[in-house]
Each structure stands twice: as C-alpha cells, then as structure tokens.
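Visitor: Down below are the structures I want you to see.
Nothing in this text is a laboratory measurement; each read-out follows from the coordinates by a stated rule. Being a predicted model, the structure only gives us computed values, none of them experimental. Cβ atoms are built from the backbone, for glycine too; each structure is taken alone.
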Structure 1
Amino acid sequence: MAQQIQRLADGHRVSRENFPKEGELPKKRNGKSAGYFFAFKRMPIRGYCWQSECHPDTWFISHYVFKDYQKLKAKDVDRVAHNWIRIEVDGDER
C-alpha cells in the first residue's frame, strides 16, 4: 500500500483495480457535487481518500479499515464525509 500511495504522490497513474472509486463525497454548500472518494486496495486493508480542491496536488487519506467483505459500509461513508467536511469545508487539518 505504501508503494501505491507513493506512486500517487509522485503523480503516476494508479490502476482502477487497486484504486477504485468508492463513493460520493458530500455536496458542497452550493449544492454541487464535490466528486468522489477512492480506496487504496490491498486485501484485506482499504484506505479511503479524496483529492483536495482546497490544496492543489494533495490527497487526504480519511482512514483505513480491515475489510473482509465486499460492500461499502455506511459507517465508512459517514467517516469519510465527516473528515472531508472537517478538512475541506471547516479547514481543520488536525
């Protein structure tokens, strides 16, 4: 997974098989789409992340999960949404 993250950081392409689009980010305050979040996939770990609109050339990793199941869980979508709002909307990168 560290190699995948480094490839992305270096601006290289990452395969959709190992870096799929996972879900939609919350809507912006103006009601427009904020895009999607993705997952670094290395069985059985997933690292959920999104590309920042506020910080050029920056990807934020929301969290990692042990995932031995197929379907994306609502609690993971909620956690990404919470982190996206905290960082992208509220500017809190703690």
Structure 2
Amino acid sequence: MANIKSAKKRVLITKRNTLRNRSIKSALRTHIRKFEAAFAAQDVEEAQARLRAALRALDKAATKGVIHRNTAARKKSRLTKRLNALLNEQQAQQA
C-alpha cells in the first residue's frame, strides 16, 4: 500500500476509473452481442435498431477513452458491413 498521500489518492482514483471503464466495456459488449443475435436471426429491422445502439455505445466508449478511437471506428465499420451484407442478401432474395 502507498505511504504518500498523493499515491493513496491515485490508488482510489484508479479503482474508481477501473470500475467505470469495466461498466462501459460491459455495456458495449452487451450491445454488440444483441446486434449479433438479431443478425443471426436474420431480423433486419431489429438488427438495424441494435446496430444504432451499438454504434452509439462505441462512440461513447471512444469519447471517454475506454477504447481507442481507431478501435471504435474499426468495430463500427465491421458491424455496418455485416448489416449491409444482410440487407443485400435480403434484397437479392426478393428480386
């Protein structure tokens, strides 16, 4: 354990920030998992709604510094690409 007052304070702040980061990351993973479930069920409208929520969560996590902004951009791109592939597949079946 730290002996210096400023070091003790840093320990407390680190614990607080770790809890916040863990919470944000957990919520982010939940949003992505829900999108993937809707995607797997081939439910386009549900997947679109879940994608919007996932993109919002990714932006928030990147803004707060929980994940790097390039990581957020990469994940957003991959999720959007998957939804677009599903939409194209649906349109091809209808045509």
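Visitor: So if we calculate mean count of other Cβ atoms within 10 Å over residues 26-33 for every structure here (1, 2), which label has the highest result? Before the final figure, lay out each step's value.
Guide: Details: 1: 9.5; 2: 15.5.
For this comparison of mean count of other Cβ atoms within 10 Å over residues 26-33, the top structure is 2.
Visitor: 20 is what came out when relative contact order in percent (Cα under 8 Å, 6 or more apart) was calculated for one structure; which of 1, 2 is it? Intermediate values should be presented prior to the final figure.
Guide: On the way: 1: 20; 2: 23.
Comparing all candidates, it corresponds to 1.
Visitor: Among the shown structures 1, 2, from which was the value 36, 30, 25 of Cα extents along the principal axes in Å calculated?
Guide: Going label by label, the one that fits is 1.
Visitor: Tell me which structure, out of 1, 2, gives -6000 once helix-only ellipticity at 222 nm (-39500 (n - 2.57) for each DSSP H run of 4 or more, over all residues; to 500) is calculated.
Guide: Numbers: 1: -6000; 2: -31000.
Of the structures listed, the value fits 1.
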